[in-house]
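Every number in this text was worked out from the coordinates using simple rules, so none of it is lab data. All figures in this text were calculated on a predicted structure; none of them were measured in a lab. Cβ atoms are built from the backbone, for glycine too; each structure is taken alone.
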Structure 1
Amino acid sequence: MTSRISITTAIPYVNGDPHIGFALECVQADVLARHRRARGDQVRFLSGTDDNSLKNVESAEAAGLPVAEFVDAKAARFAALRDPLALSYDDFIRTSADPRHRPGVERLWRACAAAGDLYEREYEGLYCVGCEAFVSPGDLVDGLCPEHLRPPERVAERNWFFRLSRYEAELRRLLESGRVRVEPEHRRNEALSFVTSGLADFSVSRSRARARGWGIPVPDDPGQVIYVWFDALANYITAFDYGVGGERYETWWKRADDRVHVIGKGILRFHAVYWPAILLSAGEPLPTAVLVHDYVTVGHRKLSKSGSAGSDPAALARRYGTDALRWWFLRDVPRAGDADFREERLAARADELADDLGNLVNRTIALLGRYRPEGLDPASSPPVEAAALLAALEQAPVRIASALDRFDFRAGTDALWGAVTEANRFVSATRPWELGRAERAGDATASRVLDAVLVVLIDASRAIAREVRPFLPDGASRIEKALGGSDAARGRRLFPKADRE
């Protein structure tokens with residue numbers, strides 16, 4: 001039975017250029033989307049950019065550019081990741097420029113106001129521009145935000161507040177029951193701990209003066225702009241025409257079987273606590289899953305858009321190939337814990353693809369061309385040496401599906417790579433080149449065994465190409481073309497070795 005699913009990445013600030021931390025999230029979400037499509041599900045995959053941020057304003061001022069010009073240029077860099085990362089998103093929303101967004105944010109605001117969950121009051125507190133959030137003194141380390149390593153600024157103004165405290169008990173039930181599923185479990189426990197420690201109402205507007213006039217005005221209060229997180233979270237429904245009418249909101253949010261957000265650990269509370277509370281207030285369906293990844297670091301330091309040399313995903317894809325970069329994300333980044341990026345590890349993953357998977361398929365094609373150019377007898381029974389390979393191929397789809405349902409890409413690629421490893425072992429155990437020589441010397445038994453070996457190898461290569469497609473769509477296409485006899489694909493390296501010069 002097919003399902004309907006919406007899958008989203010978080011939308012990043014565009015205060016700088018994209019780095020591999022966001023590229024990781026794009027690839028993870030893309031794998032989930034491609035996997036579900038391959039299972040026959042209806043999928044809507046959304047990404048975009050968060051344009052209405054004070055961080056973006058400050059970066060534009062530092063660059064000496066008008067905010068809109070600066071934001072447009074940086075947002076284009078994020079949108080341009082589609083090709084180098086082989087992303088299959090169906091929609092890309094920009095919160096400052098997309099005509100769907102502002103009407104949807106205004107509708108959401110008015111729905112929360114109608115529920116009695118918005119009110120005005122004076123507020124003074126510590127504000128971290130990097131987090132775009134107020135922080136408590138207890139959150140700081142040596143007076144600095146631990147996430148952005150900068151001191152917060154003290155802000156005092158009159159703002160609109162959202163009654164988060166009203167939803168504390170219901171949010172606790174949602175997280176405890178798994179109605180809003182958070183993976184991995186320790187992130188669910190983190191969100192639950194935040195809720196059970198007591199929820200305070202939070203500010204959902206900023207003065208127009210402090211926002212430099214950038215952002216969506218509060219309905220009926222033009223002196224205030226809507227807080228960037230209220231604005232940004234709304235993109236998950238404004239992209240489905242929540243504010244402008246039409247069927248897409250009914251189809252892809254209200255009637256979806258799964259509504260999945262893929263996010264980084266630093267924005268967990270916004271997605272697992274604030275966003276469900278806003279939707280509860282507005283009377284709209286909740287996300288069904290929040291899938292949380294940890295960070296990609298360089299030199300064990302968190303990446304930033306302004307100072308992460310060597311972490312440009314488009315440049316890395318040009319040097320090592322899209323497949324290699326995706327493979328590093330999926331093989332080296334753990335389900336829990338940060339992953340420190342080093343180019344030598346990326347090069348090693350490129351070589352793994354070339355040496356293990358690429359050589360397996362190329363060798364299979366070469367053996368077929370040498371010994372069975374006219375085709376194979378598909379009725380050949382598999383030799384006894386094929387037992388482990390056949391078992392790995394049978395188990396791989398189930399193990400991959402189970403792993404991806406748990407948001408565990410390492411386990412998914414391990415299941416796939418187990419089949420690749422068994423296929424190479426099978427080649428070593430059966431030594432088809434020796435069978436070919438014996439066949440040419442007149443050995444009828446060797447001829448029958450060679451037929452059986454080649455049938456297993458070609459079937460295994462096709463099965464592996466099918467299972468690898470969500471992970472490496474470009475590589476899978478090359479394998480399928482080569483196995484299909486494409487002249488352009490024959491004789492070429494399916495996966496290039498890393499360029500270490």
Structure 2
Amino acid sequence: MSWRNNPSPDARTGGRRRGWLPAASLLVLALATACTHRPPRLVPTVPAAPLRRLHADLNRLFDGPAFRHAIVGAVMETARTGTVLYARHPDTLLLPASNLKILTLAAAADRLGWNFTYETKLVAAGPIADGALHGDLLVIGSGDPTIDGRDPASTDLFARWADSLWQSGLRRIDGRIIGDGCALDEPRFGSGWAWDDLPYGFAAPISALQYHDNLVVLTIHPGPSAGAPATVEMMPDLSGLVLVNRLTTTAAGSAPVVGLRRAPGTDTLELDGTVPAGHPDLYETASVPDPPAFFARALRAALVARGIEVGGNAVDLDAAPPAPDAQPATVLIDHRSPPLTAIATVMMKVSENLYAETLLRTLGAKAGTSAMDGPAVVRAVLEGWGFPADRFVIADGSGLSRYDLVTAGLLAGVLRHLAADPRGAADFAATLPIGGVDGTLAHRFEGAAGPRVIAKTGSMMHVRALSGYVTARDGRRLVFSILVNNFDGDPLAVDAAIDAAVRRLAAFPSR
């Protein structure tokens with residue numbers, strides 16, 4: 001099974017985390033006529049009777065058993081005119097989960113541009129003579145999250161780098177391989193992330209130097225019979241994690257229960273729980289403690305595999321005294337990431353948290369202050385478009401934070417704003433999952449209505465969200481945002497009810 005799957009809040013159902021499932025030009029400058037957000041209008045552009053029926057049907061859904069005790073914020077309107085078709089608590093601040101990625105991407109495209117790329121440099125910190133680098137090899141990152149990630153073109157990158165260095169005549173590096181991830185400020189976790197999420201791959205730490213999504217994949221094999229220990233394999237094995245495996249095998253037919261624990265700042269990963277005898281292998285992802293060191297170890301291994309002798313070890317610059325020589329310094333390789341269009345497609349289709357958090361930090365760094373000022377940049381973009389500051393609270397880029405708050409009206413308004421810009425609407429829409437086709441909607445909206453729905457999902461404990469576009473039967477493009485907080489029942493039932501509401505919207509106004 002491939003490790004390239006979905007490490008996001010969207011991969012979480014209720015309180016039990018599932019294993020990963022197998023795995024863009026947006027607004028740069030608004031038109032003069034679209035620079036200020038106009039509030040939605042109730043305009044009589046549709047017959048009253050179908051509108052009344054829509055309201056009645058949606059109210060029945062949102063008052064149903066799936067939403068018992070829940071708060072539902074919902075806005076549905078026409079994309080072109082902003083005519084409100086339905087609204088329920090449109091200005092109530094709610095947890096958006098991964099729907100927050102809509103705001104992160106909107107700001108990234110506005111401030112960075114869709115052709116933005118990340119740069120990674122391999123620098124010789126010392127003279128090169130007679131096929132040997134007499135010093136350290138320094139790897140300087142700016143935040144590229146795609147290296148050995150989900151883009152197939154990136155998976156053999158280190159081998160290609162090693163081959164390029166070999167072809168240039170390099171045979172030996174006397175010093176160390178040093179990973180420099182200092183371009184994006186610490187801390188490496190988002191504000192408001194739950195501490196018990198941190199060991200998991202969907203909460204991987206952020207760095208300017210990133211490899212393999214800053215995670216490892218754990219393959220869990222049940223033992224031969226009840227009472228026997230389960231076994232665990234880790235890939236890749238260069239993470240620096242020390243595994244403590246307490247998993248045991250239970251009787252066949254029982255449900256597997258696997259939990260991870262790792263105290264922040266430590267390397268020890270503890271696995272607890274049970275795996276039924278005869279059960280297929282389970283897959284879980286775990287975050288790595290030190291992304292730059294992880295990167296450097298993997299690069300060192302690729303160099304050695306190519307036949308380049310490396311005298312020193314692989315280390316993070318922050319923990320690598322003495323500092324490498326600054327002079328002479330020669331750039332040996334200058335690598336560029338795929339553009340934001342490609343990065344955003346992965347980020348939205350599979351709800352990749354690390355990509356969103358990297359973009360948020362990049363926004364802060366490019367603003368010329370601190371990478372931690374990313375939320376302020378997103379706020380500035382939204383306020384510049386005319387959205388009131390009391391409709392959103394931005395704490396991180398992915399929506400994993402419990403400090404994030406937005407209104408359904410804000411999300412619908414941003415989606416309408418993006419759809420109105422001819423220079424960016426198609427690129428943004430191309431990043432969204434398509435109902436019944438791909439991404440986190442691959443198994444939702446299956447059937448005739450599916451491809452007419454493109455939307456961003458969102459899920460956390462007691463939170464479900466879906467915001468995007470749907471093409472109605474009369475060909476009109478509609479915008480919707482549905483945020484559900486504080487439900488106490490089956491999250492799959494909540495998803496099904498949300499989907500039913502969107503299907504009902506897709507049938508408007510012919511029913």
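Of the structures labelled 1, 2, which one yields -14000 when helix-only ellipticity at 222 nm (-39500 (n - 2.57) for each DSSP H run of 4 or more, over all residues; to 500) is computed from its coordinates?
Answer by label: 1.
One of 1, 2 was used to compute distance in nm of label points 7 Å out along Cα→Cβ at positions 91 and 163, and the answer was 6.1. Which one was it? Intermediate results must be reported in sequence, preceding the final value.
Working: 1: 3.0; 2: 6.1.
Clearly, the read-out refers to 2.
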Checklist outcome for this item: With mean count of other Cβ atoms within 10 Å over residues 379-386 computed for every candidate in 1, 2, 17.6 is reproduced by structure 2
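With mean projected area of the Cα convex hull in nm² as the yardstick, tell me which of 1, 2 scores highest.
Numbers: 1: 26.2; 2: 24.9.
Between 1, 2, the highest calculated value is found for 1.
Where is mean projected area of the Cα convex hull in nm², for residues 419-458 alone largest, in which of 1, 2? The partial results should precede the final answer.
Working: 1: 2.5; 2: 3.0.
Structure 2 gives the largest value of mean projected area of the Cα convex hull in nm², for residues 419-458 alone among 1, 2.
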